[in-house]
Structure I
Amino acid sequence: MARKREVDNIELPIFELGIRLMACANCQSVAELKLQGDQLQCRDCSAVYKIANGVLDLMPPSYKGYQGDSAEAAALRDAHNRQTLYEDTVHCRNLLDQLIRPKAQVLDAGCGTGNLARIISESHPDATIIATDVSFAMCRLAVKNCYGRPVMVVRTPTTKNPPMPFRNSVFDIVLNRLAPMDPEESFRLLRLGGYAVESGFGDAHWQEVEEVFGKDRMITFPRAREPKEALFQAGFGEAESHSWRFTKTRSLREILTVLRYAPILHAFNETADEPLLSKIEVLYGDQDGIRMTEEELLIIGRKSSRTRGG
């Protein structure tokens, strides 16, 4: 009898490697999860995790009933990423090309619709990528976008408490782009010599929106600690940050798409905010589009021999 080549649309080699990296989301046991039909079961506490539509659902009990982003928001983000992500992540991709070694194991924490995971896998076809997101709608699109690539999509939050359902010291790269990720959790998941890479935007990014809508309308995510200091406190022996600021011409449609799905403005309403959108066009637009300030930010930490713990 021929051996199965896939488990619910997940190619068998990536599936078998992936479950060896995982821990139980319920009891944190590192006993290998056992495949039972279309689900995995913990050998220690008997918790069951379903595999459906190519997504392994490892949501912890405390997130029971949580769905995350809507299908509409996921579709908007996917459409925007397809058009702009490759160009928008040029510095992040150049860095990853230097850091990802042959047959590396990469965690893309908070992968969204999986577009960046797919791009990375195309450049590094022998790497294994575990792409996670808390939203089922995002995960389903990630499966679609990464089909045929060495990417396994897992639904789980990027949290320290409860911890992500992976064993200690199993990844070479922990990447998070525009997703909250605790440095202590990245440290736990990385092998010695591995890198935590946080890709995001600097304070000046899309400053034109703040200038027109006002600071009170902006959604902010204040940091308790300066990013590099947070990495050092988490145990990383090396940390550095880089930023690139430039002006880019965007269409009003692009700006609208991002404002609809991304947490940028409180209570954004396209109809009610139409006068302010028109003001952005008047102040910063020309015949080619709307000139927006962009600031790409990268924060990198290395789990080196000078780190504490292992």
Structure II
Amino acid sequence: MLRENPWLGIGAASPSRIKAKRVSASLQHDFFWACNTEGRYTFLLHLKADAGDWGPTPELRGITVGYFRDERQFQLVLNDAADWEMFHVLCLDLMQATDQSATPRALMDAIMARLVRWQRLLSRGPRRILDEQSIRGLIGELLFIRDELFPRFRARAIDFWQGPDRLPQDFVVGGYLFEIKTHLVGDSPKVSISSPSQLWGGTAPLYLVVIPLARCGRHASGVVTLPELIDQLAKDLTGKPQLEIFEARLGDFGYFPYPEYLDETYCPGPSSSFEVRDGFPRIDLGAIPDGAEDVRYSIRLDVCEQFRAQPDWKQVQGRIQ
């Protein structure tokens, strides 16, 4: 997806007046692409009435935030033009988040709340777009949260998510371990194990959950994209302390809401769950000789059929109550 830089051609402002062009006359609020007196890319909001006083504004990495009550003006200034794509995504998100704000105060409330979320996203610095395998892996873990954990545990589901911390298994729920893998429909029917420790849980019950993902069109029934899945879960977590944890862990994954992720569309199929126990096709940790490192391998799904099993969710829930 090619993005057009909306600041190109605006030029630097004069010492007494900023140069700007309105984003769109069809928008409810007066947003502008602008350049300040130093030629820095600026996102400007002109409020139609006084929005009242504000405390300290969120501090954003690489961006200067300004609220000028007397001028009824709010602005973001990008420090480095090389980061314009990230800045553009942020601006688009703010406009979308404030579309339903009916008053200047409600508008500023929505902006400040959104900027707090962006503060967490930007705290780790610039991000590159995840590769396709990483995208599918993250989608798989989020689908497990949405379809298995959230209906049973609501917001607490996020507390069980271990994947971004690079621990051996993706989820630890009441002493049960879950490793989530996705399989691209049409590829060889196998899953990759990035470390032997992923399928070793000591005495704890361990399940390998495989979610098939088929490439599909944008308007296919049941289609998912990474940003929409994240937005859905974030909405469900609104007002809960787990929302901040959720966003922090997405940041640990290296996720940043670039619009390119909307081009990666998948239709998930029914998941398969396998109990990892004696006889399961895995590499024994004790069989790895000293000095052998970074061991990776693949497992054929057809040989896992005899281990197909569902965890006893009532027992799982009983362990954490």
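Please treat every number below as a calculation from the coordinates, not as lab data. Since the model is a prediction, treat every value here as computed from it, not as a measurement. Cβ atoms are built from the backbone, for glycine too; each structure is taken alone.
Numbers for the structure displayed
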{"item": "Highest-scoring label, criterion being volume of the Cα convex hull per residue in Å³, among I, II", "result": "II"}
{"item": "Structure (I, II) behind the derived value 1.7 of distance in nm of label points 7 Å out along Cα→Cβ at positions 210 and 290", "result": "I"}
{"item": "FRET efficiency 1/(1 + (r/R0)^6) of positions 234 and 250 (r between Cβ atoms, R0 = 25 Å, to 0.05) derived as 1.00 - corresponding label from I, II", "result": "II"}
